[in-house]
Structure formats: C-alpha cells, structure tokens
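FYI, it's all coordinate maths here, none of it is from the lab. The structure presented is a predicted model; accordingly, all values stated were derived computationally and were not measured. Cβ atoms are built from the backbone, for glycine too; each structure is taken alone.
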Structure 1
Amino acid sequence: MKKILMFVCATGLLASCTVSRSIQLTGQPIGTKKGKASASIFGGDNSIKTAAKKGNIKTIGATEVVTKVFIIPFAQTKVYGE
C-alpha cells in the first residue's frame, strides 16, 4: 500500500499540462517582430500590451498564449507584428 501511495504522489508531481492558443487579432500581416511577456503565480505580467511593448510592436498581427503547469502554473504571451 505504501508503494502505491508513493507511486501516485510521484505521478502527480511529475505530471504536466500545456495549453496553447493562437489568435489572429486583426487583418494585419503577422510581421517580423516578436514580443514576449511571462507570468507565474509569483508575479509578472503576461498581457498582450506588455508583450507588444517589449517587442516594440505598434501593429499587432497575431498572438499566442501558452500556459504550462508543472507543479507551478506558468503563462507566456507572444505577440507578432510590426
């Protein structure tokens, strides 16, 4: 019974999940510039506005939001444009 409990706990700790979502926001071309913004439960700002600002993007063509969970949730937003 103890081995089964340890196996279940180890599996729970090693399990991970990744959810990715791409969005075409406007009719603009995707562009050559890319900006990233990240956040976790400890803080950060993964908004589209922050990602565009970091990539020096004035016109947004597309975004991609990736959420990964491996014990601690982590989110990253990528913005593409010009």
Structure 2
Amino acid sequence: MPSGMDAADVEAVIESAIPDAEATVTTPRDPDDDAHYAVEVVSPVFEGETLVDQHQIVHDALDEYLTDEIHAIELTIHTPDDGE
C-alpha cells in the first residue's frame, strides 16, 4: 500500500519540527517503496546531544507518521560544524 507521504513531505515535517534543520530525504531501496526513507538532517540542535538523543529528536518529529505512513528510516545526523 503506498504511503500518503513522499520525500518532500518528510523533509517538510522534519524542518518544521526541528529548529534550523535542513533535511534531505531519499528512498534508498526501490523507488516505488515510498515507506522506507534515508534521512539526513543537519541542525545546531544536535550539538552536544548523544547519538541516541539525536535520533530521538528526529523520531519525535516524525512520531505521528511512523509505522502508518513511514515504515522505516535510515538516519544520518550532523551539526552545521561537522566536517569543517
């Protein structure tokens, strides 16, 4: 059953829920499997947070959509200072 959300919808939900977030969402598996997403999020809100807490912030942002419209997410999380 196709999801009611697409990658742009997932990006919008994350960016509206997490301060100063920039989200990039793709479908890493079969492009027709739109309930599985690879999500990369950059936000200063992750600074000083553990990896588990960073993931929880994103899960909290997507909470109402997980399991019903989003079956699985693969998370990559950064702060703006990562990689500099």
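Using log10 I(q)/I(0) by the Debye sum over Cα atoms at q = 0.17 Å⁻¹, for residues 22-61 alone as the calculated read-out, with -0.52 as its value, let me know the right label among 1, 2. That value comes from structure 2.
As an exercise: relative contact order in percent (Cα under 8 Å, 6 or more apart), calculated from one structure in 1, 2, equals 38. Which structure is it? Comparing all candidates, it corresponds to 1. With respect to percent of Cα pairs over 15 Å apart, the largest value across structures 1, 2 is given by 1.
Each of structures 1, 2 was scored by distance in nm of label points 7 Å out along Cα→Cβ at positions 6 and 38; the highest score is held by 1.
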